[in-house]
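Each structure below appears as structure tokens.
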Structure 1
Amino acid sequence: MSDDGRHAVTIIALLGSVFSPYYVAARGRDAGEPLDHCAMNVALYGPGRSQWALTERRKHTIERGPDALVIGPSVMEWRDGDLLVSFDETTSHFPSLLQNRLRGQVRLMLRSAPPAPIHLDAAGRHTWAPIAPIARAEVTLSHPQLRFSGSAYLDSNAGEEPLEAGFTGWNWARAAPGTHDGSGRTRSTERAEVSVSYGVTRRDGSHMLVARAFDTQGESREISARSTRPFGRTGWGLSRTLAVDPGTAPRLVRTLEDTPFYARSLAEASLGGQQGIVVHEQLSLERFAQPWVRLLIPFRMRRTR
């Protein structure tokens, strides 16, 4: 997210895209090769219309190594301790029928040591690794022409089974180290630590909530005093919940993504004694499993042969 809060970019490398209806169908035929369902998802947010690119690519376009990942025309690679992401993607058909290019580069500069991965289920089939809870990003785009820098975050998820096999849903949030409201008004300087929460509802009905404050040395402290509060439904009727300090309530600032099963939002909340803007994600895997939802997903993605 830019320092003035006006722009943000999200990039997700998907190997065996967990939300691909084509991958779901292939698994049903016992033909689910994960590397035949990969994508470099790029989303750009700003004062105007957001742009979204998600193109599923086949195995022959994928290259993996210890320091680099190539998915079609886009690359993630480690260079001198920084993560450099170069992308050249085409936006999806919806919400705009006019397709555009999303081309540019993001340099992610880590400011914290990676903490240990965390198992999200009792069997250890699903793992979350907050690789860099605190980072800086330099964003340079040629299509559209845009440059900004700001706070950043890097994590990874890995699983040995489909998400919907282990969970019915989850919510995740990270407090931005600079506190702004998304309109360009910055109200504080960058903090020495950030708060991250991850709440999951497992398929067996049990719950797990991780809430930690991370510092630049890779150390973390548990935020033991917290409560989960709702902060409004999306346009698709998806309930959003967020871990906050007891006695406080989150406030919705902006909805960035609104889909039948997933939402990305900005909210103002207090967690770990720190009031600020958080980036929030809500996922309903019960919704994702519905056939009508899987019929809609191809409108937000492209697929190459």
Structure 2
Amino acid sequence: MTFSGGLFFALGLVLLFAHTGSFEFSALRELPQAWRFWVFGCFVVAAWAKSAQVPFYTWLPDAMAAPTTVSMYLHAAAMVKAGVFLIARLTLANQELSFGAGVLLAAMAVVTMITALLLFFYQNDLKRLLAYSTIAHLSYVLFGLGLGVMGSGLGWYAGVMHIMNHSAAKGLLFLCVGAISYTAGTRQINALSGLARTAPLIAAAFFVGMLALLGVPPFSCFYSKFYLLTAAVNLGGVAGFTLLIPFILEMVVAFAWFLHIGHKVFFGPVSESAGRAANPPLSMSVVLIILMLLTLAAPYFALYLMRCFGL
């Protein structure tokens, strides 16, 4: 999947250089009108593949075979964000994109988040569940960028802000799942129950990350989700409200499902696997505590960086 995205990216670069003699983002404005659609199309398809959007999403859950620390870095904070960052730069470099292009970008994001939501219900592996959650949250970013192209500056800022907010919270959750697997010997949801009694630090860290992803104030994703909702409402019109309804539906159902999973894994009778669990070693515990603090600080850090870069 990512290889096909790389081919489109390479083709876009070749076309860009052939018509402008440059690889700079600013060169996009110099493209002949007849070629602008094709170059942007190549880059957008490449970004969709890198950020695991429909129809290129299947590679990310399978990549959860990697060690937890690799998943945390590449699949929560770095690699998968390259695609949405590329689209953010593309839309920033060319602010003459049509309203229809923004509708298409936001609509594809909505399709992706609903697809990921439906696949939540079939997951028994905590790590794969987080992978599908990552797919949904990457589509939140693209939803905001699409609103930005449609004319909502707040939507664009909210999308960029969500990159930082999601990274901290999802990184924390991946490491929590790694700690569960390390101490309990499994990450299968149906084998875990009552972990809060045997591993309270992991439970606390998991709920901080989970509540942040679900947008509960004052945790990180509350701010970016609130701005995304505000941007869609302010945009109004048929397009704005048509996109807003499935976005709200996805957030509500995801909220309920993750609360269900959190209750199932950490409360109730202590299962055999949970009985073997304990708080992780000091080296792992310190990292969880640091990421909990970063999850709380992420929105303010994101706003600071955006001001520093004049965004």
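Give the label, chosen from 1, 2, of the structure having the highest value of Cα Rg over 2.2 N^0.38 Å.
2
Which of the displayed structures (1, 2) returns the greatest value of distance in nm of label points 7 Å out along Cα→Cβ at positions 2 and 106 on calculation?
Going through 1, 2 one by one, distance in nm of label points 7 Å out along Cα→Cβ at positions 2 and 106 peaks for structure 2.
Can you spot which of 1, 2 the value 5.5 was calculated from, given it is distance in nm of label points 7 Å out along Cα→Cβ at positions 98 and 274?
2
A value of 15 was computed for relative contact order in percent (Cα under 8 Å, 6 or more apart); which of 1, 2 is the source structure?
Traced to structure 1.
For distance in nm of label points 7 Å out along Cα→Cβ at positions 18 and 202, which structure out of 1, 2 has the highest calculated value?
2
Looking at structures 1, 2, which one was semi-axes √(5λ) of the Cα gyration tensor in Å, for residues 138-281 alone calculated from, given that it came out as 36, 14, 10?
The correct label is 2.
Please compute FRET efficiency 1/(1 + (r/R0)^6) of positions 210 and 242 (r between Cβ atoms, R0 = 30 Å, to 0.05) for structures 1, 2 and give me the label with the greatest value.
Structure 1 gives the largest value of FRET efficiency 1/(1 + (r/R0)^6) of positions 210 and 242 (r between Cβ atoms, R0 = 30 Å, to 0.05) among 1, 2.
Of the structures labelled 1, 2, one was used to calculate helix-only ellipticity at 222 nm (-39500 (n - 2.57) for each DSSP H run of 4 or more, over all residues; to 500), giving -25000. Name it.
So the calculation was done on 2.
If you work out distance in nm of label points 7 Å out along Cα→Cβ at positions 66 and 122 for 1, 2, which one comes out largest?
Top value of distance in nm of label points 7 Å out along Cα→Cβ at positions 66 and 122, among 1, 2, belongs to structure 1.
The numbers here are math on the coordinates, done by the rules we state, and not lab data. Keep in mind that what you see is a predicted model, and the values were worked out from it rather than measured. Cβ atoms are built from the backbone, for glycine too; each structure is taken alone.
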